[in-house]
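Got some structures for you, see below.
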Structure I
Amino acid sequence: MAITASQEAGRHDRIRLGMVGGGQGAFIGAVHRIAARIDDQFELIAGALASDPARAKASAKEIGIADDRAYGSFEEMARAEAARADGIEAVAIVTPNHMHAPVAKAFLRAGIHVICDKPLTTTVAEAEELVALVRSTGKVFVVTHNYTGYPMVRQARAMVASGELGDIRLVQAEYLQDWLTERLEQSDHKQAAWRTDPARSGPGGCIGDIGTHAYNLACFVSGLALDELLAQLTTFVPGRRLDDDVQILLRWKGGAKGMLWASQVAVGHENGLSLRISGSKGGLEWAQENPNQLWFTPYGRPKQLLTRGGAGAIGAAARVTRIPSGHPEGYLEGFATIYAEAAHAIRAARTGDRPHHEVLFPTVEDGLAGVKFIDAAVRSSAAKGAWIRIG
């Protein structure tokens, strides 16, 4: 990604960032910390990194947060940072799902921008409350659906929006993993334990963890809104309390149809997120495990391989590209794009301005859409495959 004048200035005035969650033993916290630093726009200076105060402070010490900015609870952190002249401007929420809403509300009410992991909340009511709070406070709220940050995903979205595919007819998304094929939650596996616990994950297991990524990607690229769905949520592993496989039929507003399959017990798949879109004039295919490639097939003509930085790349992809073509960009850089876009929005908010129209990130409204998707899928499956309209 080319360094703009505002980014260059930002090197000397980094956005002051705090973090809730992401302490010892956590996976996603480290990912967020790396992503926040890639474009040199943020400085992590405060944290409440665990629910246990002693572990929170030990975790903060390990990553260099000063003792007086290492907090035992998120409530203490929100109060203390809001009262400081040099307090944090934004907080990254990387907790289990059930804590997203209370943490976000505390920091929004303290006047602090929020960068929140997905899904937004565990209930539609909480998500709607957050949307109202974001609108009333005027704070920037970013949901880290990181796959929307990949250059070729941005290119696919731009190609659909420009009409290169014609009228969209089919949208199919998959996200396949196999890491929960056995009941890891019975062992000392922190990530499996909370993701399969309804009290911490919410009513959806696989659907909330990775199904929401597939759904968000389909919406982001296609530009379509979902009308209704028919879902079958299955728990294959005996004794597991939440779904580990999801199969859904989709009816999009405007008449397009589609399917979504997400699974964490699909043996032979590591992180198989993919998207296929077909229209009246052509089709697109993208797979996260080959993220710098986008297949485009104009109807009646040979399939074309478009690559990041190659001859077929367009401005939407170039804007979020950091390194020359042929050098792989992937998961961390996708996350970093979301943080870079958040930085643009937060800097604009400092002066009461709106960010440039090209700045693009998943919003609190996108987060609400994801929670409604989970809710509808759970209700559809409980009703043995009834069609449920998205509210």
Structure II
Amino acid sequence: MNWQTVEDQYHRDNKFFAQLVGVWPRQERFAKFSMRLVILVIVTIAIITEVSRIVVFYSVDVLLDQVVYLDIGITVLVKQYNCILNEKKLNELLNEIVADRMMERPKEELKILDTYYRKAIIFSSIYKASISSSALMFISIPAIPPILNIIAPLNESRGREFVYPAYYFVDEQRYYYLILAHMVSMALVLAAVFIACDINLIYLIHHGCALLAISGYRFKHAMDDVTLFNGNYNNMLIHEAYVKVCRSIEGHKRAVEYVHKIDACYVRYFFLLLGLIIVAFTSTFVRLSTMEVGTRFFTFCGFTVAQLVHLLFLTVMGQFVENSNEEIFQTVYEAKWYNGSSKTQLLYVLVLRKCLNPPILTGGGLVPLNLYSFVQILKASFSYYTVFRST
């Protein structure tokens, strides 16, 4: 298979969504900048109208309402422009996936690559479904009053609803459908940017985990052919095992470098997102505690669940990397290293030592991404909520 065929096969999903929002590195220049401009205009208008509502109708409730939606708009820009600013690095990482697929490998290593690729497909499908359903929930809000007018009519028709609260400096009833069109487009942009940027990360992380697993497999089986014969080891087999271990070390080094490259692309991005998620959770908890049960109440409940899924997605990616590192340590330990020469055994010791300082994903180099951090972020958000409620 040639390069384009392999790319179309293994990047079909993330390529389609990345092209929709102008973050695919090899997209045509005109199409790329056109999509970026359209999204920038839509998101900028949304942010301006949300800030305007705070300024014109300022109150604590209005501020808490808008902080949640402002958080979403800022997150969209953070996601898209992280991909734009790191375009060359991401292109290199994506190219390495194709190059690894075109490389001749033993069937066992190809099986490992396929296993992690299938895992990436499953996780990306779950993530696409969750984000799409969240966007659909927001888009369907304006349809609720007309439906209720038919199902449970009142003496007078219910008022029109918008996708999210904002102030457009015009008569909202007269220009209702124009405003609604912009809000719907904002919800679609949100879904497209979230899916495009995050499933790209899913495929990168799982390929990094696959490379780590392949190196672990090599370490575990490097000594399999070394056996005793008449009470002695075959020097030729000992040398071949040493060469295999050296090759395993090269594979492990490349896998570690690949994960470091991913972290370099996303380290500031993760830090900003974690901060935005804490703000979103805190303001949502405060707002829910003061709202009456209604359409907006259930909207905020849905938003809380969506943010919970988003936070879990970010932290579980880092947890996958940590799990892969722990698996390598275990497989190296289980190898028949004791059958090798002294210099081969020393290589195993050095690898085990290296595994004690594994590559990890972090937010700003300060917050490691794992399930422990997931719990700590929720605790921090709830702590800030209790502080706000007590003041």
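Consider the structures I, II: one of them gives 4.8 for distance in nm of label points 7 Å out along Cα→Cβ at positions 23 and 343 as calculated from the coordinates. Say which.
II
Check the numbers for Kirkwood radius over Cα pairs in Å, for residues 199-278 alone across I, II and tell me which is largest. Show your work: numbers first, answer last.
Values: I: 13.4; II: 15.1.
By Kirkwood radius over Cα pairs in Å, for residues 199-278 alone, the leading structure of I, II is II.
Comparing mean count of other Cβ atoms within 10 Å over residues 103-110 across I, II, which structure shows the greatest value? List each step's numbers first, then the result.
On the way: I: 21.6; II: 11.8.
Of structures I, II, the maximum of mean count of other Cβ atoms within 10 Å over residues 103-110 occurs in I.
Here helix-only ellipticity at 222 nm (-39500 (n - 2.57) for each DSSP H run of 4 or more, over all residues; to 500) was calculated and came to -27500; which of the structures I, II was it taken from? Walk me through the intermediate numbers first.
Numbers: I: -10500; II: -27500.
This value belongs to structure II.
One of I, II was used to compute Rg and Dmax of the Cα atoms in Å, and the answer was 25.8, 99. Which one was it?
On the way: I: 20.6, 65; II: 25.8, 99.
Computed on structure II.
Looking at mean count of other Cβ atoms within 10 Å over residues 95-102, point out which structure of I, II has the largest value. Please list the in-between numbers first.
Details: I: 21.8; II: 17.1.
Looking at the calculated values, the largest one is I.
Taken together, the values in this text are just the output of simple stated rules run on the coordinates, not laboratory data. Note that the structure is predicted; figures quoted are calculated from it, not measured. Cβ atoms are built from the backbone, for glycine too; each structure is taken alone.
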